[in-house]
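Next up: some structures, all given as structure tokens.
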Structure P
Amino acid sequence: MNSVRTAVIGPVPPYRAGIAYCTMRLAEELGADVISFRRQFPKSLYPGSSDLDPTLPRYDRARFLLDILNPLTWIHTGLLLRRGKYDAVIVAWWVWVWALPYLTMLAFLPRTTRVILQCHNIGDKEPAAWKRWLTNRVLRRGDALVVHARTEAEDAARRVWGEMQNAKCKMQNGEAVDGAPFSILHFAFCILHSPSIVKTFLPVHELGGAIPTRDEARRRLGLPGNVALFFGHVRPFKGLDIALRAWPMLQSDVTLLVAGEAWWKGEAQYRELARGLENVRFDFRFIPDSEIATYFAACDVVLAPYRIEAQSGVALTAFHFARPVIATTVGGLPEIIEEGENGLLVPPEDPAALAKAVDAFFARDDRERLERRAADSARKYSWKEYGALFRRLVAGE
């Protein structure tokens, strides 16, 4: 148990997907109190069918207090955190929707309480200027920002330090900042309260339970021969359209298995791209935790042809199942995908390069070695080391 009194705020099971899993695992590593959501998103802002996984038990160590549509719950939680006299509060940050609630809660904390933002995404996958403005207000409130890729660290620095450098220039020119005169005292306050940026790895997602053999998983899914898996929420930035454009170019016989819910009702466009392709299979639905192992065990390789990405929970889940990854050279992916070791790298927005890489992968005679290296990567990105980093941060080291 950690001697520093710590609270963690974020989604936990039965909320879906990797961020909920990460919040739960971090809290377990730290022995921290957990405050989660009574309602995570307004229905109008969630493009999927549900943000809950009915196969997951409710995480019984959490207090489900926060309602995105009820500011009274934000205030109540802020007061609760203040009364709790926490030494540190860790906030899971990934989407602009929670900017105002988080800022409200954190406003109640004494300045002696360290605020650490666990940043799954610095920016928004569907960016806008007003989202950036809201996000930057939250980032500036942290004492430390933990990011999982070099590109994310650079973006965070531009947002929290670059803006202050810009303010310094305005001060020297005698201009106004945010509509008010900018004093040396104000600038000194900003410098003293600028967050530190800590770049580390995102730990492996140990999801899915018991792992069947490849043959058994393929029998369950009715899959023949070679299989490449595209897994998770299907969103434009993940590049499923790129994979579908690559598939007619293949020289090898490989089934593309797409498993995940298409957001914004995008199934029709993907089915149109796959028209006439007999080696593409769609399973457009949320894949619950109880079925994840079957899908990863059935495949030979996992595809991540992303256009942008901070760090990929799908790739890290693939490592847990000892599956190599073919990914694009965006965001933090080149930091975890080692060319010819635990996967292959291709340029983004290039279906021909992706097709060539898939053919090259299935032509290799050392695929078992790549699987062993993927399993080694899973051990490398451990929760034990990640938890140790956060213990140092909450202690102010």
Structure Q
Amino acid sequence: MRQSTDRILTTHTGSLPRPAELIAPLQAKDGGEPYDAASLAPQVRQSVTEIVRHQDAIGLDVVSDGEHSKSSFTAYLGTRLAGLSRAPEPYQAYKPTRDALAFPDVYAENRVMLAARPRPVAKPGAGRRWLRCSGPIKYIGHAELATDIANMKAAMTATKAQEGFMTALSPSNLEVFYRNDYYRTPEEYLTALAEAMHEEYKAIVDAGFVLQIDDPQLVTYYDRTPGISIEDCRKFIALRVEILNHALRGIPEDRVRFHTCYSTNIAPRASDLELKDYIDLMLKINAAAYSFEASNPRHEHEWAVWESVKLPPGKVLLPGVVSHCVSLIEHPELVAQRIIRYADIVGRENVIASTDCGFGTSAAGDELHADVAWAKLDALVQGARLASAALWGRA
């Protein structure tokens, strides 16, 4: 994994806005519905090529495929794991959050606004396949993953980008999205998921890419479990860190980066778990880099936490210096200030400028407008250049 040896490098958290024409077929594919595979394959390949070129054109250093072969960062595994089947009835993966309970009118208004927003229309039933674990979990996504890897490799050959990364979901997020109706205990289910995901993780690294683990559940569990204490939440996190490390066994740390976030976009977010309450547990994950929210108004102040927490040797921070939950486009000078704060604490070579979360985390069209997303990424690159000039220009 590259480090910022002579300037601040830039990246993002993986997901980027998808073309409208991909939404329906991707939802159908990941939802187990009929779709035209022969037509979708070249569309995805072309979309990945264009999204990688776009990242390269604005000056991002470490690029991804934008997750353009996936309807969302979670649903794609519905076709890559054996042992899942359609649930007999729809079910809710999450109960109302602390935030939703504290601000019911705000969330009710947001649902109305979201329902009224124009978005591309998917086929009836596409992406609405409620899955559960009903048998032994086994990874069967080798062919799909091989195609993703081939598309990414081909796309990067026509760019200046020197490093690419690919995202993969953590076992703990699979645990919540695909209900367990087979294994006797949560620990047995998590272990089976870890064994399966190890195959995806290893294949990505063996292909020459940096692996990014996506794990919002690490920090959203507190908000999504009203009544739980910080102590009990830490026990929840500790077990899942152990499980994730099992899934990462044998994979070099310097080929792994870890991303966690709070999932929700435009919301009060008054119940987000604070960095100080999980930072020590996150640093136990066998990764070389840690990506986290650092620029939205609920978490920007948490840069100061790193003043009292020593970053282990060989580790890198990927703080979000532009936010996915604020429509305002950050000024490059503000981005530079955010970068410099971290560089002054942990060392400029140990900071890569990133985003709080993805700009297209699903194909539902719920996120920031694509034009805003790209403008934010441009501000990130400009801010990194300003920060580099300041950090490397010092006597």
query = For distance in nm of label points 7 Å out along Cα→Cβ at positions 21 and 341, which of the structures P, Q scores highest?
reply = Q
ask   = 66, 49, 47 is what came out when Cα extents along the principal axes in Å was calculated for one structure; which of P, Q is it?
value = Q
ask   = With distance in nm of label points 7 Å out along Cα→Cβ at positions 157 and 245 computed per structure, which member of P, Q shows the largest figure?
value = Q
request  = Have a look at P, Q and say which one yields 23 for relative contact order in percent (Cα under 8 Å, 6 or more apart), as calculated.
outcome  = Q
task = Tell me which of P, Q gives 20.5 when you compute mean count of other Cβ atoms within 10 Å over residues 77-84.
result = Q
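Quick check for you: by distance in nm of label points 7 Å out along Cα→Cβ at positions 205 and 293, which of P, Q is greatest?
Working: P: 1.7; Q: 2.9.
When distance in nm of label points 7 Å out along Cα→Cβ at positions 205 and 293 is calculated for P, Q, structure Q comes out on top.
Quick note: the coordinates plus some simple rules give every number you see, no bench work behind them. Treat the numbers as computed from the prediction; the structure is a model and nothing was measured. Cβ atoms are built from the backbone, for glycine too; each structure is taken alone.
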